[in-house]
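Every number here is computed from the coordinates shown, using simple stated rules; none is lab data. As the structure is a computational prediction, the values presented were derived from the model and not from experiment. Cβ atoms are built from the backbone, for glycine too; each structure is taken alone.
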Structure I
Amino acid sequence: MEYYHDNKKKDLRALKQSFKNVSFPTSGPEAQWMTDNDVIEVEVWPTIDHDTQKFEKTDGSIVDGKWRNFEVQEKSNDEKWDELRGKRNLLLTNSDFTQLDDSPKDKSKWESYRKALRDLPETYPNADDVIWPAEPDS
């Protein structure tokens, strides 16, 4: 667990250095002691949906009794598309071999699949609506 004291984030070891004459329980300081000594618990970053949300670092402030230096924000459509293009480009790269003359794959099926991948941004302007094409069997 981390704490905020004297305008700095501190772990328990650093907090003990700041308060050398205090004996802390192994679980950390008690709530009343923290209040009396202007020590605030640092909020842990929550679990987010990384497909649709992101953390934005802030200067920090006290929110609901804890010190927080981040905000959870929704990703923009452009940010989502940047990530989707990365996935799409990897799928295209991994299927490049299907277009070689000596490939055992059905070239026309793979051409259609690859075209569908390349057309995703035009087919689905909203990144949340994307339906990935199925990879051909052969």
Structure II
Amino acid sequence: MRIYFDASVIIAALLSPSGGSALLLQYIKTGKIHGIISQTVVEEVLSKTKKLKKTEAELEQFITTSNFIVRRHILIEETEQYQGMIAVEDAHLIAGAHLTKCSHLVTLDKQHLLRVTIQKKFLPLKILSPKELLEEIVLL
């Protein structure tokens, strides 16, 4: 199962090591799922050093040891086909999930990505919260 991760899920895993987001990262480490991000997502996580009370080096180490597959930056040209369909700041996530052939995008963004109208626009890509993804994994 190839899962594209939003920075919000990685940040949540760092803030709550016993939560659902952290459990998903453990599934990546054990090979139960393939976690994929882009360098764009990495930079979003790195921009939260103050909130996370960690240095960039510590965050980079966390991402590296989580065994994510990291794709190069998502280019603006790669997001153009999603203009008008999704908030500009989230287009890189949809593009990244499609470009890396992921079946799922996991996010905590209720305002922009976890709305039913948005989820339907991008089918067959499943856009889920960590809780919903964990429920789906348990059923496998």
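Any idea which of I, II comes out highest on percent of Cα pairs over 14 Å apart, for residues 28-67 alone?
Going through I, II one by one, percent of Cα pairs over 14 Å apart, for residues 28-67 alone is largest in I.
Could you figure out which one of I, II the value 7.6 for mean count of other Cβ atoms within 10 Å over residues 20-27 was computed from?
I
Supply the structure label, taken from I, II, corresponding to helix-only ellipticity at 222 nm (-39500 (n - 2.57) for each DSSP H run of 4 or more, over all residues; to 500) with the calculated value -13000. Intermediate results must be reported in sequence, preceding the final value.
Working: I: -10000; II: -13000.
Computed on structure II.
Rank structures I, II by mean count of other Cβ atoms within 10 Å over residues 4-11 and report only the one at the top, that is, the highest.
II
Comparing distance in nm of label points 7 Å out along Cα→Cβ at positions 12 and 108 across I, II, which is largest?
Largest value of distance in nm of label points 7 Å out along Cα→Cβ at positions 12 and 108: I.
For which of I, II does Rg and Dmax of the Cα atoms in Å, for residues 52-123 alone, calculated from the coordinates, equal 14.1, 38?
Computing Rg and Dmax of the Cα atoms in Å, for residues 52-123 alone on every structure in I, II gives 14.1, 38 only for II.
Can you rank I, II by relative contact order in percent (Cα under 8 Å, 6 or more apart) and just name the one with the largest value?
Answer by largest value of relative contact order in percent (Cα under 8 Å, 6 or more apart): II.
Tell me which structure, out of I, II, gives 19.6 once Kirkwood radius over Cα pairs in Å is calculated.
So the calculation was done on I.
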